[in-house]
Structure I
Amino acid sequence: MKAILNRLYHHERLSKSEAKKILVEIASEKYNEAHLASFMTVFMMRPITVDELSGFRNALKELSIKVDLSDFDTIDIVGTGGDGKDTFNISTLTSFIVAGTGQKVAKHGNYSVSSQSGSSDMLANFGYTFTNNESELRSHLEKANICFLHAPKFHPAMKAVGPTRKALALKTFFNMLGPLVNPSSPKNQLLGTFNQEIARLYNYILQDEDINYGIVHALDGYDEISLTSGFKLFTKNGEQIINPEDLGQKRIQQSEIFGGNSVADAAKIFTNILDGNGTEAQNNVVLTNAAFALKIVDQRKSFETAFLEAKESLFSLRAKQTLEKLVGI
């Protein structure tokens, strides 16, 4: 690792194969914590390249425990995290709303590293038992339209870096990898990134793959559609900037989507919204994200139609029922 670090400190780049090899070696616990921390911080000080991110991704996918859910035509709705905005769990709520419409969701997630509450924190809070058993996950999809893929259950390689990531408590390139390594390889993905550069990297990586995807980055830094500003959307058809007003939505304030100071605070907001008692701002944010997820699955669908489907899922309490079914299974 010392030789690798010296190269990186001299502004050299890793090839795709080198990046893959290094991450495989990290997974085998070949390096000590000081070297791991140094390696992670390099990519916080300079941009990661497409080859480096692709190599890291290939290593994690190769080492992962895979599940075949392909006959369910699922979508994953997930962000990088690390945007420092401390919102409530928008992508997780969005996932339940989308599942409430009847669309199957294979949600990939993890505990929070740099915010108050990640998707795994939220599911654990509600009593969900994490599993990597394929038959159980298939059963969850059949009964609740959603299953949850807790990253540590599928990526044993991540165990080697867990303590270092926790000690750093900062976003690293592992935040960038999470949305790209869903072990079920869903054919539909709505991905959010904490900066536009990462969104472009995702686009370069995914554009040649046989999947439907949308990559979003709010221009004021959120890793989801926040309605606090316009957002950049990347798809196979190109890229565009979309403003809330273009969607018939009001621009909102950052304080209106704050997620609280603890998992308990975030869980209270989560259940309040699923109960149909969210504020207008909270509701519109999750419904807008859900509408874009539904549009990814069926690109012929208008935003207005998708938004109404999402709204029906939320206010008929079908989204709430998907959570109840999932945690009750």
Structure II
Amino acid sequence: MDIVALGTVAMDVILQVDSLPSEDGFALIKERNYMDGGSAANVIVQAQRLGASCGLIAQVGDDEIGKAIIGGLDKEGVDTTSMVIKQGGSSLHTTIVVGENGKKFILLNMGDSFLNLKACDVKSRYLTSSKIFYTDLIPGEPAFYALKLAKEAGLKTVVNIQIGIPMMEQFGIKRKDILDALSYVDVFAPCREAFYQLTETEDHMLGIKSFMKTYKGLLLLTLGSSGSISSQNGELIDLPSFKVEALDTTGAGDSYLGAFIYSYLVRNMKLKEAMHFSSAAAALTCKAVGARSSRNLSEVEEFAGKLSEEVKK
């Protein structure tokens, strides 16, 4: 396979409301949908839709949600032969409340399966037979084990952090653990919240300057409507985002990263070209509801081409 991932897989319950309520406030539910989600799964599904061959390592329960999660991955063509199923277990699922202009908040129900994946559940031959390893570092023990194993086997490694450091610590993953693991990471793509907390500044340019004094790989930051930035070997690339009418921003960052892994590490595009391609993929994801509303290769290439022409104008 091109990519093996270890990380978050879930079922998303999407509640579309008239507006996000303030404290003690009310909101009218307009629509309810059940959609496959989980950051790591979303990332590799995007890569799979673009043409990469992908597999996922995670643990789900044998409940209906777990069966639906595996069924959704199978339908996408993602290899699930290394998924672990806990007998009598309950699977991770989220409730995502989406209000006006795609703004949202997320409620987590962790279940009793996902976080109990162990390092011994990772099949080393399965992992090292791929070219690229991706993880969002949850659960910590198997993620750090697999990351080190992948790097030592010569795979390209990509690490993303989807949540802030305080919540990572609730899952047993400390700030020091993350920083110590960076020596095994070729591409580091933390969310803004986590990056600000790691660098102890909310000025991302100051944070990049400080962070790159010790990190030797490629740093990739997505900044929502402000675009994306990469830093490597003293070179900084800053690209704007593409303006679309957003129905739901859920999964846009996952789509960007899945498209980036595919374009930069599988197809070997130049860095700036890969970032442009990934921005197009993320923008398309925002035009539909759900974390798995990412598009296929022909759609992304066509949209990226149109955006290139608009920039030239």
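Compare mean projected area of the Cα convex hull in nm², for residues 121-256 alone across structures I, II and report the one with the greatest value. Numbers along the way, then the final one.
Numbers: I: 10.5; II: 9.0.
With respect to mean projected area of the Cα convex hull in nm², for residues 121-256 alone, the highest-scoring structure among I, II is I.
Please state which of the structures I, II yields -10500 when helix-only ellipticity at 222 nm (-39500 (n - 2.57) for each DSSP H run of 4 or more, over all residues; to 500) is computed from it. Considering all the candidates, the number was obtained from II. Quick check: 1.1 is what I get for distance in nm of label points 7 Å out along Cα→Cβ at positions 1 and 33, calculated from one of I, II. Which structure matches? Structure I accounts for this read-out.
From which structure (I, II) was mean count of other Cβ atoms within 10 Å over residues 97-104 calculated, if the value obtained is 15.8? Source structure: II.
Between I, II, which one scores greatest on relative contact order in percent (Cα under 8 Å, 6 or more apart)? Display every interim value, and only then the final one.
On the way: I: 22; II: 17.
When relative contact order in percent (Cα under 8 Å, 6 or more apart) is computed for each of I, II, structure I gives the biggest number.
We did not get these values from a lab; they are worked out from the coordinates using the rules stated. A quick note: this is a predicted structure, and the numbers were derived from the prediction, not measured. Cβ atoms are built from the backbone, for glycine too; each structure is taken alone.
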